[in-house]
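So, here come the structures, one by one.
Rule-based calculations on the coordinates, nothing more; no lab input. Since this is a predicted model, take the numbers as computed values, not measurements.
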Structure P
Amino acid sequence: MRVISYQKDGNSGVGVMVGENGIVPLKEVSADLPTSLKAILEVDPGLEKVRAATDGKEPVFSMDDIVLDPVIPEPTAIWAMALNFHTHVEETGLTTSDKFPHIFLRHAGGHVGSGQPLMCPDPEIARAFDYEGEMAIIIGKSGRHIPKDKAIDHIAGFSIYNEGSVREFQGHNRQFGLGKNFEKSASFGPWLMTPDEFGDPYVQFIRTSLNGVVRQDECLDGSIFRLDELIHYISTGYKLRAGDVIVCGTPGAKKPDANDKVAQVDAHFDDAVQYAGRVHMTPGDVCEVEITGLGVLKNPVEADIPQEYTTY
């Protein structure tokens, strides 16, 4: 089952996908369920009620009629993994622990839904705005001290995350901080896919393309810490809550061929991490992250607002 969060006619909704394009809106088939996916997971962590309410129903409208929100627009926590693929560790030359995952936090203001624009910083602020294609886990059942063999029981579903990073700001201090949390710098979607439909994630591939050129392409089996280890470790200190998101790390860049001039390392400015094959995102680009068996997260890239004092 694939579940989406969306906007239609100025209203938020949750729906279940039927086929490639059809949507069954939950408010049309169940008056008892809450109106946000996070709130639904709090009362229906395994999405059994959602499945029962939508099973066999005909779609009411299509993807063409809606705007996709992030799968969970405002999770309590977005736990993101750094350096969780051997290839990414190797290409950066950075070091990390082989015993404990390297974790940082993102916030909800920094992500958008599939199809919505990623905002590229003004080049006078930063020029190294990079994609990072990643698998995301969405927690359904809350828990503390979750053993590894119970981890899958706490997963409501899987999704895709483009963990957009502003490298100069990432390197300003020892914490990734603002460099990982620029306004609308990341994307999350297009949907939550339940574990029964997705199956074993570690036989699937993650591929990131910029303007149709594949820049990352690796089996998820190349990750260092697996989902059971991440859930166990995080829940040791924090009660994982319904709707929380764990972003599982990005693979290394696909090696550029000799004719791929655009993929050479930029040397005209100093940023946090430089490696061959990386291409910075700029306004006018289109970035796509595919996880086989799961879907494609696609976003255009636009210029961020000018450097002018702005109130909201």
Structure Q
Amino acid sequence: MRAQTAGGLGAGALEPAWALGTCFGFEIRSRLPFRYLRGGGGDLLEITTPGPRGPLDDDRLVLNWAPPVHPFRAQLYSDGKTFRLLVDDAGWFSIDPSAGSIAVPDAHDPLRREERVWGLPALLCFVHRGDLPLHAAAVEIDGEAVLLAAPGKFGKTTLAAAFAAAGHRVLAEDLACVRLGDRTEVIPGPAMVRVRRDASPHIVIPGAVRAEGGDQRVHLALDPRLRGDCSPLPLRAVVLLREDETKIRFERVSASRAIADLWTLSFHLPTEEGRTRTFAGVADLASGVEVWDLARPMRFDALTDTIAAIVGLFRTGAS
């Protein structure tokens, strides 16, 4: 049974979860509403409610995030196979990657809950699948993916939104799912961008629908007609974003140097297995695709020239 929304199901409904769309290569089955899904199919991921009320008896705290390093407070617990996640502005989530299921909290703010789902809970599921997470935006240029990678406050989301305004498909705005193998690929994530409020007057994305997120960003659901599906796209290159006050300049980065930058932008569980697997993935990524430094003015009036420079460099066969 397939439908566009889950709005017709009440909390006590007995109907099976509906296939609503895709994200990160997962076909989402749920009775809950979602704004940011794409078309197509994929591995099944069931999202249910309610989530847990706290950690399980066998859980231990494995990761802890707090401001100012992280924008919100969160704690991750695990029993070694499954996970409980507490996010201070959303509630408790339970993630079972091997079963393909996420239990989410009842929420007065479904938008915030959905955006949190597409962060760490979804990441844990696609890491279990064998994919590599990277703190990066991703855009499509001529049928290939280009990653715009940087830590926070280096303008990657603003640049991705400007790409959308220029007619390019945004594959991810903050978290990229990279699949390594004979061909390195990017699997599209949620069809959204969250633009700083001071940037929103400078960036108009055709067909995007604004949703109030209650914070300092404008939350935009991308035009459903332009989202596409979650089919993997070949990864053309990784662009590491820097700042230069005067000009736009590219510099090719060696694989050995790229590993250090990509490691800081990746995610791993604090175990020997987690570190080893992530380092191997980062090393494969650095040696398998082009990595470039891009220094550019971080001004709104430089966005058009920056996009033109990136597109010009990565037109198929250009570099």
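Structure above, values below:
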read-out	value
Among P, Q, structure where relative contact order in percent (Cα under 8 Å, 6 or more apart) as derived comes to 15	Q
helix-only ellipticity at 222 nm (-39500 (n - 2.57) for each DSSP H run of 4 or more, over all residues; to 500) derived as -3500 - corresponding label from P, Q	P
